[in-house]
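K.L.:
Take a look at the structures below.
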Structure I
Amino acid sequence: MQNFLFYLATVLIWGSTWIGIKLQLGVVDPMVSVAYRFALAAIILLGWCHFRKLPMKFTRTDHFFIGLQGTFLFAMNYLLFYIAELYIASGLAAVIFSTILLMNMINGALFLRSPIDSKVIVGGSLGLVGIVLVFSPEISSFTIENHGLRGILLCIAATYLASLGNILSARNQKCKLPVVQTNAYGMAYGAIIMLTLALITGKSFSIELNAVYLGSLVYLSIFGSIIAFGCYLTLIGSIGADRAAYATLLFPLVALAISTVWEGYHWSTSAICGVALILCGNLLMLQRAKSSRKNKHVKEESVLQQSLSHSET
């Protein structure tokens, strides 16, 4: 039940953060807004850790890997995606980012020696086809002009960095590093990197002192960063990076559902078929989880029976 709630929270929150991001665009440079977002999130998380008196002392090696996680997951991938969306539509970017599911499978096998489950491959493939169908109008309208290829390459690079961040989180959790504290330090490292890049590139550290900008900043920091990343990275540690990444196929659907109500989005036949494929893929993922629990239960019963037979003899 806990995994389901974390999964649901991740999908619903990240499916709605596009509203906050949209409200951030305008006067403040996107790079600076991202820096503000993770700086505020880091301050709140570090304050929470201090208030709860959570252990905050880690080795240099631990800080190195926490720093890598922060660099890939809370800084560079965001920067590359913001730049990429100057050249390509956000729908196409969402389709490319959905490939993180397959990237997590491959990277998990390479770096963590995680087994690749055939149902995850089939479910993920169905989901990827579905997300392509949902965003087919934006894909069909894509042209190579206006640096479109550059935008695609930036999206692929950003997605791969995010995948490495996922794998680093899984590695850190395997090494018994707690999610809350690593996120606090990781977001702090990510914010420092973004602030440094903003200084180097001469960005203006302006801020809009109005309810819209400040409200969206708080929402993205608390819900989009602290809560959503906390739930998602906890899922990576408990169910694996491959299955947790399926959320990336579902939160664009939440965004479209919100857009249907707020902006009058009209569902096409291809979009409806795409949603059906994504949901079918999700069912396959759930079947894998059920079969895994069943196999574990059978294995535990077998071990218990063997121990009982040994005790009787």
Structure II
Amino acid sequence: MLTEAQLATASSQCDQLGRAVAQVVHGKDDVIRLMIVALLAEGHVLIEDTPGVGKTTLARSMAQALQLHMGRVQFTPDLLPSDITGNSVYDQKSGEFNFRPGPVFNNIVLGDEINRASPKTQSAMLEVMEERQVTTDGMSRQMRRPFLVIATQNPIDMEGTYALPEAQLDRFLMKLPIGYPSNDAEIQMLQTQLAGRTPPSVRPVLTELELNGLLDLVPEVELSPAVESYIVSVVDQTRQMPEVRLGASPRGSLALARAGRSLALSLGQGYVTPEHIRILSPWVLSHRIVLRPEAELANRTQQDIVDRALQNVPVPREP
């Protein structure tokens, strides 16, 4: 069981991280909090939004605040799997092949427009996202901890793109929008740019050692049998809707439980409540649901399915 001191320290550290990133990414406190939750849950995030809303800035700011190494991959149709994972290069002096790591060998990996790469290249991300390792030349190489993939895709301009398969979508802990900034935030951005000033760098607030200490605390957050049953019931409801062709998988239940523990810890709470699950469900479950064609024609959305699932499942009483 976590002590009051541990919970207070964890909450303070997460608040510091959120404030540091918010100095650069203005008016997006909810998105920043969800990114922190994903980081603590050791999950990955898919951001689907229009160009120019700060997806790259958010990832870079998070890496700077945590003093982590960041890699960036611009996905294009001609990108090869080895461009992501790395390859072996022949050294003429030694007469041996030496492995040259790809951009995935970083703590935070930003994959821009992931749906522009071919399915073969997209599949190169499956092993590293799920097992946190890369297998090349018959050898498995482990990722550094922490490890977070932030992938982006554009909801418009779908020409020349390859939709992510359900198996790959399921490996993302969350799918988030960023949205346009508020008028005040956009005015502040204009004033900075028109004055010729570069956006401020994020000051480091946590070390890698401190972050790994937070990650070790997440499994210690209490998840009661009542909340476990609530999670499973909500996920099962997404499979029972007549509009649904494919409901959320058991991986969705695990993701919701991990995210619930992470959210609780970031708020300085030692146990997961049903309210935590209700807050996180739309972002953790929606992208795991596939609708029937007639439901899409009727303008139903995955968000609608999750909302109905939450309405249909009785909320257990909190301890």
Structure III
Amino acid sequence: MMTLTLNPCIDKTIEVDKLTPYGLNRAEKTRTDIGGKGINVSKVLKNSNENIKTCAILGENNSDIFLKYFEENDFKSFICMAKGESRTNLKIVDKSCKKTTELNESGFFVDKNTLNSFLKCFEKALEISKILILSGSIPKGIDNNIYKLLIETARKRSIISVLDADGSCFKNGIEAKPYAIKPNLYELETYFGKNIKSKNDIITHSLKLIDKGIKIVLVSLGEDGAIITDKNESYYAKPFPCNVQSTVGAGDSMTAILSWCIINNYSLKDTLQLAITAGTLTACKKGTQLCEFDEIFLNKDKVNVYKIR
């Protein structure tokens, strides 16, 4: 499996008892992790039965922390270096209401020479890959049709793609007909330019995407669960009760398991059960910590899945 992270980050999580805007806040706990949506997908899948390849652009000034993590976790990495630093994203967790305030930097700039180097690195990384997972934002200097280009490149090698992006990257990526997509409700509404309220409306619009050539649409609904659709069926499930700590990375966990289920030929129903379990377990963890692969299977029976089409 190959994950792609074009705009990685260092996630710094700070816990405060109660956040005071415009005032003095004293940190209770601080934690630093490497991140980026594609890297998060790799983290969730690191103890699965798949070889994980990580393709990324890194800022050369602070690349060591990323490379050390890839080596320690046996990720085969394909890295292109850009001038500058990978961004640092600050997460401020207000313990009083269990909500997180995020301050995300924009990161490095990718010039034409760096982009050409990345594309060569990407082509090499595609060798012996079953599936390509494209996740997250893109750095300055890269055109928003990049995911479309990379999906088309993967298809020429008979590699299927899973897309988890937003805005123009999502819209343009869909034109390349990835095998599966995982929008949240807001991203689905943005794509279609309208409010989507009911489960039936979600399915109707998911089927419109399937008519474009996409095989599976998984729409995440936050605390309300998720709906998964293919041309034949649709299922709904909601999270099991837990002490929610942070929703950061919950969607990435779902994307990871969706991709793993696809290449391991899981049914649509079982895929949704595992994806909801993964997202819920991550939401139960503090800061930017993610669920472990094994614990997903230990907790999956807590999720009830309902057929709605």
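K.L.:
Output the label of whichever structure in I, II, III has the greatest value of relative contact order in percent (Cα under 8 Å, 6 or more apart).
P.N.:
I
K.L.:
Could you figure out which one of I, II, III the value -10500 for helix-only ellipticity at 222 nm (-39500 (n - 2.57) for each DSSP H run of 4 or more, over all residues; to 500) was computed from?
P.N.:
It traces back to III.
K.L.:
Could I ask something else about it? Ranked on distance in nm of label points 7 Å out along Cα→Cβ at positions 47 and 151, which label among I, II, III comes first with the largest value?
P.N.:
Comparing I, II, III by distance in nm of label points 7 Å out along Cα→Cβ at positions 47 and 151, the maximum is at I.
K.L.:
When you work out Rg/Rh (Cα atoms, Kirkwood Rh) for each of the structures I, II, III, which one comes out largest?
P.N.:
Sorting by Rg/Rh (Cα atoms, Kirkwood Rh) in descending order puts I first.
K.L.:
Quick check: 1.5 is what I get for distance in nm of label points 7 Å out along Cα→Cβ at positions 183 and 255, calculated from one of I, II, III. Which structure matches? Don't jump to the answer; show the numbers that get you there.
P.N.:
Details: I: 2.0; II: 3.7; III: 1.5.
Checking each candidate, the match is III.
All of the numbers you see were taken from the coordinates with simple rules; none came from a lab. Nothing here was measured: the structure is a model prediction, and the numbers come from that model. Cβ atoms are built from the backbone, for glycine too; each structure is taken alone.
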